[in-house]
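Please find the structures below.
Please treat every number below as a calculation from the coordinates, not as lab data. Predicted, not measured: the structure shown is a model, and the values here were computed from it. Cβ atoms are built from the backbone, for glycine too; each structure is taken alone.
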Structure 1
């Protein structure tokens, strides 16, 4: 009954679209996850602030998502409110500066900037997340990462103030940003400085990367991209390969035969299948090589959390 009250209250607060018992498999790139008691597609900054204030007042668990590309929700019900920022999808280009809201898909931004001859986003052409998640994780590929092109990031802090942080203040590292240390901060937008090149040059590089990706990655199956960070000793996929795990399956989850640092949903995986396979791979690699592979994927709503 209390969720019915929460639902009505949020409708009355006019914070955005409010859904009951929304399946999270619809909102993650793994295409798994149980239902969220309430799921709110926030319409604007005021709606975001009011929703968080409401959750704090009523002590409701909340979790903020973008495209759900680095998340593994469990199969059980999420007893709280999922806040989706997918409506924060505006961006503007001013010369070689691009300011993009957290909900802008990285792939879309890469291709849209290519059309006007702006270079720097080419590495994002195959990353399935949004800008907010990309900033949070310092997403990267092809030896490039988002930190290299960031000028500043605007976050909503725990006191509901908009704070703009410089690149240096973001404390970027390998798959790391300062946002990971501040659980209540939410990335709202980021400004990037790109290089001006010919449209032909930028598109050629994007196309070349796309071709390489399609031949070496399971782009046509649900996944979260790379599962493990590369350890200092070498590439994660090589350790997984050397452990003989390429193609290994648990239930409907499989270590991709195309790229062994991808775990794919073969169409009928549960979240538990994927979870079990991630930790099986981690254990096997450690047992054989004494190297601990650290997951890039975040685990939400699991008992062990």
Structure 2
């Protein structure tokens, strides 16, 4: 029996949530950093299934009023400890999002890597409430895994009770009555403490509710032509330094970059079973997306932390 089946919820992340010396899931997500400049000052933010709170910590460090909820007591305890260390103010709660009732309005609601652990009627009921409780002009940001025949669900995700409750494009259709800022489909390879390298077929949606004062933005497609073969792509190892990546693959078409100041979660990086995981936090976080056509390489503070193969056209959101 795999070790993680002895953990709470049979979830591999629980062991690293208890460990304040490692980062389980890495720093803030790129799309959250894209939306952050569009939010009003002191925005009210709800992070559903926040885990150890990488996105909550980032948004709280910008001065937003964040409510973070997760069923993992270890994850919430870790978030509280790191927030106290960093000086960020937030409201971190232990709770099951399947039964969570929204009783106040928010400017932004996000859920990264959690909704597919809910049955289809449950996430639909939850997101219907989220849509109602999002203020006009507010944002919803969701990332879900949609495993398929080409990329079947991995054992560690299945053990944590993956429901397979999203059909392809179902989340996008659920938000057809909102303004779509971005919708991405891609497969990402990354690693976590205790889980060296695995993949996730991902659908990512950023949508804005009609009405209200709306920040002006531009959606810019990234139409790269830099050559990278499948063999080169799959040979990129986690932990590869920037200079070595350029020497092996060459310069990318474009680089998108986000930075976060102060104490942030770092990299969820474990190169192999024998390597030590990266430290939990960094003082200053930089995430770069290197675009080689539809292949994207993620670099955290100058080191490869993931790679992705897009089936939709890569794009960026830029405030005007």
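Where is mean count of other Cβ atoms within 10 Å over residues 20-27 largest, in which of 1, 2?
Answer by largest value of mean count of other Cβ atoms within 10 Å over residues 20-27: 2.
Tell me which of 1, 2 gives 0.60 when you compute FRET efficiency 1/(1 + (r/R0)^6) of positions 148 and 292 (r between Cβ atoms, R0 = 25 Å, to 0.05). Intermediate results must be reported in sequence, preceding the final value.
On the way: 1: 0.35; 2: 0.60.
Structure of origin is 2.
Give the label, chosen from 1, 2, of the structure having the highest value of relative contact order in percent (Cα under 8 Å, 6 or more apart).
Between 1, 2, the highest calculated value is found for 2.
Out of 1, 2, which structure matches 23.8 when mean count of other Cβ atoms within 10 Å over residues 100-107 is calculated? Mind dumping the intermediate values first?
Working: 1: 23.8; 2: 14.2.
Clearly, the read-out refers to 1.
Upon calculation of FRET efficiency 1/(1 + (r/R0)^6) of positions 204 and 220 (r between Cβ atoms, R0 = 25 Å, to 0.05) from the atomic coordinates, which of the structures 1, 2 produces 0.60?
Corresponding structure: 1.
Taking helix-only ellipticity at 222 nm (-39500 (n - 2.57) for each DSSP H run of 4 or more, over all residues; to 500) from the coordinates of each of 1, 2, which one would give -6000?
Working through the options, I get structure 2.
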